[in-house]
Each structure stands twice: as structure tokens, then as C-alpha cells.
Structure P
Amino acid sequence: MWLQTKCDLTFDLAVPTPFVFMLRPRSGAQQWVAGEKYMVRPNIAVSEFTDNYGNLCQRLLAPPGTLSVCTRAEVLLADRVDRALDAPFVEIQNLPDAVLCYLLPSRYCEVEHFGWMASDIAAGRLLGYNQVAAIENYVRTTIRYESHLGDSPVSAVEVNARQWGVCRDLAHLAIALCRSLTIPARMVVGYLYGLEPMELHAWFEAYVGGRWYTFDATQAEVTGGYVALGYGRDAADVAVYNQFGPPVYPTTQSVQVRRLPDEQPPGQ
């Protein structure tokens, strides 16, 4: 399927403010970015770098006043995400070097607290994909998903204690449970076609059977339409913007995802 994504942000700034944005999807095994537009107003210098996780990041110093950031992208995806029941567990010595960091505890995923819990959830399941599917189902059916109640990210321990969270919170718990079974897991932030209400979304991926697979504990059924903007260990690595100095928040934020007709070329 072809999807067109849009994200518009505005900020009212009292002082010069450094920003790092993560708003450009990159092409990879699961998505092909055919076209993009990225507009920043006022007309100021923007530089780009690739972070430690391969994400495209845009860096700028915004002057006082109104900052507007508008992005558009046309992205080709498979109609459905890949599923692979019985895909095997990958032993540690066989993991790629770049995957090892996704086994470790991180700021919002306290792996050391979830060993027994994860073992109970995945008991009797074939090692690998089936264990992750059991974790996904447990979080989906046990933790109440609230799309608008969250503010600052909370850790997996806090989510498990309070039994509710926004999308990133549910992902944190699922990631911690996977890692406690020595299955690499990472957070993804981006867009989901058909999400209601429409906003930026977070889900998780697990590394089994020699590749990454998509999981989402917030959805009754995980189908297609996931466009990734960033990957990381947890929410600390995948913020769509980081601002430095006195705190500021978007005065407006608009997110849209629409499906393009298959016969319609991107950009038309």
C-alpha cells in the first residue's frame, strides 16, 4: 500500500532554542520512502545527522517567535506486517553486534524486575516468536490502553503497577518482558494508518528468527500501515523532538495518514 503521512508542529519561543527533530522516515526492509517534503519556517539553517540507531535527525537553532515544522512523505509498505509463528529464538552468540544493545536494561525498561513474570507469561511456548506473541497478548489484555491520559513517559515497572498507559508505556512493558527472556526488543515511533484518534504512535519490535518483527499491544489485530520514524531502546531514544533550554510544548500539532490509490504515483 501507498501511504501519505503529514506532521505539522508549531512552537512559540521566548528565547533562541536549540532543537533536534526526528521526523524523516528512512527506507529499509519494511518501507520504501518515495518522496518527501520538509519545511521549516522561518527560513533558518538546518543540519542533519544519523544517530547511533540509524535514525535521521534534524538539528536547528530556532530564533524567538513562532517556529513551524511541516513534513510530508509518501511511503510504500506491504499490505500486512509479517507474522512468523514458530520463528526460533536466536542464541546470544549468534546475534549481530548491533542487536546486542536491545538486550540490556534501559531508562524505561528495567529488565531485571521481570524475569519470573515473563517466564510465567511465556510458559509452554516455543522459544522465540511464540514467546513474544504471548507477551504481546498479555499486555494487550491486562494493561488498559489510554490514548490521551499520559504525559511524561513512565517505566515498565510503573506501568505494570498502575495497569494502564499510552502506547509508549505498553511498549515499555512488553520490551522489558522480552528482554528478560533474552529476546532483543526495541521501541519504534511513527505513524499507523487508521489509528483513532490519529496521532503519532509507538509500538515494539522483537528480534527472532534472524530478523525484526512488528508487535503492537494497543491494537486488537496488528495488520499493515506502520510507518517508522525512529528506533531505539525506549522512549528516551525516539522522541520526535528534543528541545533544550526553558521547556516549550507545541502550540499546535496535526498528524494525518491517508492511503493513496495504488495506481496514483507518489507526489500526485
Structure Q
Amino acid sequence: MKVCVLSSGSKGNCTYVETKNHKILIDIGTSSLYVEKSLKSIGVNPEDIDIVLVTHAHIDHVAGIKVFSKKYNPLVYISEKILKESNIKIENISSEEEINIDSDIKIKSIRLSHDVDDIKGYVIEEDDTSMVHITDTGYINESNFDYIKNKNLYVFESNHDVEKLMNNPKYPHHTKIRILSDKGHLSNKDSAYYLSRLISDNTKYVILAHISEQNNTEDLALETLKETLDRKNIDFNNIMIARQNEMTELIEL
């Protein structure tokens, strides 16, 4: 399995996942042109994308799906609620809750919590490799832990520093409360807490994602995670940062 976060942040999100038989995008929240150029830069023909997994209806996760789908016609997995809320008009879709592609790959969606009608995280497994993709959630239900722990890669939200958020004069109080709520975003501390419970000796990489440009810094997100892991005597250093307009390296698991 190969993974590359093409873009992550409030202005657009897209992650590329390659398995033996499939080339997958999780969300297309940037322009189709950006996605095409990014894919080509890592040697991937956009025409080879056969699956798109949609997490939720916010524009920074669906903005480019219509144009990309019209050009390349991948099968888009999108729930009925997300389809209705996003008002996307595309033809090649599947709204089935269970994602059954073939026997070589397992994709499980998990329910997250955000200010939308429906939102998904994804667990993708192939042979002895696995990844978890979770962003845009206020918390993670304990019932999902068995599905998401001990994986090889975590693309995981570390959205904001609570102090920076609360001291930001540009954000009204009700917006701050929404972000901090169970239907908001994971703070650095929340993200670090969950990751400290999820990663194991099987984990090869963590990619911190959806970092707020206004209420966080890369250094704060990284420092919070490292401090939390150190306190719990977890020796793990393969931590990367996903950025808004810069791709991560292409990771091979």
C-alpha cells in the first residue's frame, strides 16, 4: 500500500491511497486541476483513479469531485445523507454502507462526529498493511477502537491548540464553542491522547492532518504529540505533517 496526502486543511483536503489493484482518493476538496497535477508529480495517471471515498459534505472535502468525476469517471462511494447535503450531481456513485470492492482489499467506514448529517472515517486494509483516515471530528467513540488500533499508518486530525483558539480575536465565541464541541474538531491534546492509545509496534507512520492555519502551528501539534507519547513511555518518532498546499512524501507501507 502507498499513501500520499495531497492537501490537508480548511481550504481543501485530498489523500491518495494505492493498493495492488486500486488507486483511491479520499475526498477531493481542492480543484480537480490541483489533484491532477499532484497525482502526475508522483507518477500516477489521474485516469487510473477508480475509487473516491467521501468523508462528508463540507466544501473543503467535495469541491473538486464533480469536475474530476466528469473527466475520469471513478466510482464514488458517498452515503445518501452526504450526497443530499452536498448536492453533488454525479452519475457513477455507490451509496451502500458496506464497501465491497474485491477480496484483496477491505474498506470499513466508521461514524465520526461533526456538524453535518453524516461523516465517515475510513480503515483500509490490504494483506498485512493497513491505514486509518480520521479528520473533522469532535471525538472518537470507544466502540470504534477495536477497528482502528494497531494499524500501520494514521492520517489523523490535530486541528487546533485550545489556548490559541480561545485567544483568537477573529473568531466569535459561538464558533470557538462549536470547534471545541463533540461536533467540532480534535485539538492537539485530544489527537495526542487518542493516538497514544492507538499506535503500537505495528505503526510505521503518523501524519498529523487538518492543522488550522489560524489556531495552531505545526510545532505545537508535533510537540503536543511527542510530549504525550513520552509521558506514556511510547517510543515513536515517525511523525509527518500534512499541509494545505504541499504534498507529503509518498509513503510505502
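Looking across P, Q, the calculation of distance in nm of label points 7 Å out along Cα→Cβ at positions 50 and 170 that yields 3.3 traces back to P.
Of structures P, Q, the largest value of relative contact order in percent (Cα under 8 Å, 6 or more apart) belongs to P. Given 1.01 as the derived value for Rg/Rh (Cα atoms, Kirkwood Rh), for residues 82-217 alone, which of the supplied structures P, Q does it correspond to? Structure of origin is Q. Here helix-only ellipticity at 222 nm (-39500 (n - 2.57) for each DSSP H run of 4 or more, over all residues; to 500) was calculated and came to -4500; which of the structures P, Q was it taken from? Going label by label, the one that fits is P.
Can you tell which of P, Q yields 127 when volume of the Cα convex hull per residue in Å³ is derived from it? For volume of the Cα convex hull per residue in Å³, the value 127 is produced by structure P. Each of the structures P, Q was assessed by distance in nm of label points 7 Å out along Cα→Cβ at positions 58 and 242; the largest value belongs to P. For mean count of other Cβ atoms within 10 Å over residues 42-49, the calculated result is 10.0, so let me know which of P, Q that is. Comparing all candidates, it corresponds to P.
Bear in mind that the values in this text are calculations on the coordinates, not laboratory data. Remember, predicted model here, so these are calculated numbers, not experimental data. Cβ atoms are built from the backbone, for glycine too; each structure is taken alone.
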